[in-house]
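Peer 1: Each in structure tokens, the structures are laid out below.
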Structure I
Amino acid sequence: MKVSARNVFRGTVSALRPGSVNAEVELALAGGDRLVAIVTMESVRTLGIAVGNEVVALVKAPWVMVMTDASGVRLSARNCLGGTVKSVAPGAVNAEVVITLASGAEVAAIVTKEAVGELGLKPGVAATAVIKASHVFLGVPT
């Protein structure tokens, strides 16, 4: 599978909470991380998503927010993946920030150059990748 999304995670469905329109799908990723996605019930049916099934989660880098000081902060975003900044690649307006999670998995984010400076993002800095559950796309191996 070739996709343009920078963040591709393979996992197993650990919980499925169906609703009338959408479902909350919780994934267990390698290394103990978890990721939550909100998808339509039609997608659950069409893709055959069920507890125990393997899925692929896709997240585009511009949809990943970066936070450096999470103390005392509570967010509505369901996915907060803590790690350490591996690299910062500055561009003319934005920068790509890659965060390595404790499991070794990496999350890429696109943030403004201004945010890089304000957050003090550089290799070795503790950071959290914040991803809304509605920004996680799911696919299934065929």
Structure II
Amino acid sequence: MTDIVDASTRSRMMSGIRAKNTKPEILIRSLLHRNGFRFRLHVNNLPGKPDIVLTRYHAVIFVHGCFWHGHECPLFKWPGTRPDFWREKIGRNRTNDHKAREALLVAGWRVGIVWECALRGAGKNIDSVAQRLSEWLRNNAQLLEVVG
């Protein structure tokens, strides 16, 4: 399969995709703040540079895009162009995610993962995501994964 745009256009499009401050991440931060939680962002000295760090609760939250982190959901589809590159890239992202999660758990941090599919699409109940995060932060569960 060939790409529908030329290489320079594709390069420009891909360079516009941000790693920080994405719409799903900003939404989660807003929900947490509205519910009274205070946090730090993108702490560099923690494994995986978590998107949100709630030191008071000794918890971190990653907001994962379904495509970039290879989530097996309706939002994820393997690209038709350069399949070897994408399988390696997304596979490496998955491996890095797993290593960071394990390192954080071993270090005593609680890890929450919110997938993009839990926030996007018709009929998604954003308030239920906020409720699940709030309950998780207030109890002692080590791991939370919110999917769509």
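Peer 1: Taking -2500 as the value of helix-only ellipticity at 222 nm (-39500 (n - 2.57) for each DSSP H run of 4 or more, over all residues; to 500) derived from one of the structures shown (I, II), identify that structure.
Peer 2: Corresponding structure: I.
Peer 1: While we're on this one: When relative contact order in percent (Cα under 8 Å, 6 or more apart) is computed for each of I, II, which one produces 28?
Peer 2: The value was obtained from structure I.
Peer 1: Taking distance in nm of label points 7 Å out along Cα→Cβ at positions 21 and 109 as the criterion, which structure among I, II has the greatest value?
Peer 2: Result for distance in nm of label points 7 Å out along Cα→Cβ at positions 21 and 109 over I, II: largest is I.
Peer 1: Ranked by mean projected area of the Cα convex hull in nm², which of I, II sits at the highest value?
Peer 2: II
Peer 1: Then there's this: Check the numbers for distance in nm of label points 7 Å out along Cα→Cβ at positions 37 and 133 across I, II and tell me which is largest. Don't jump to the answer; show the numbers that get you there.
Peer 2: Details: I: 1.4; II: 0.5.
Structure I comes out on top.
Computed from the coordinates by the stated procedures, all read-outs in this text should not be read as laboratory data. The structure displayed is predicted, hence computed values, not measured ones. Cβ atoms are built from the backbone, for glycine too; each structure is taken alone.
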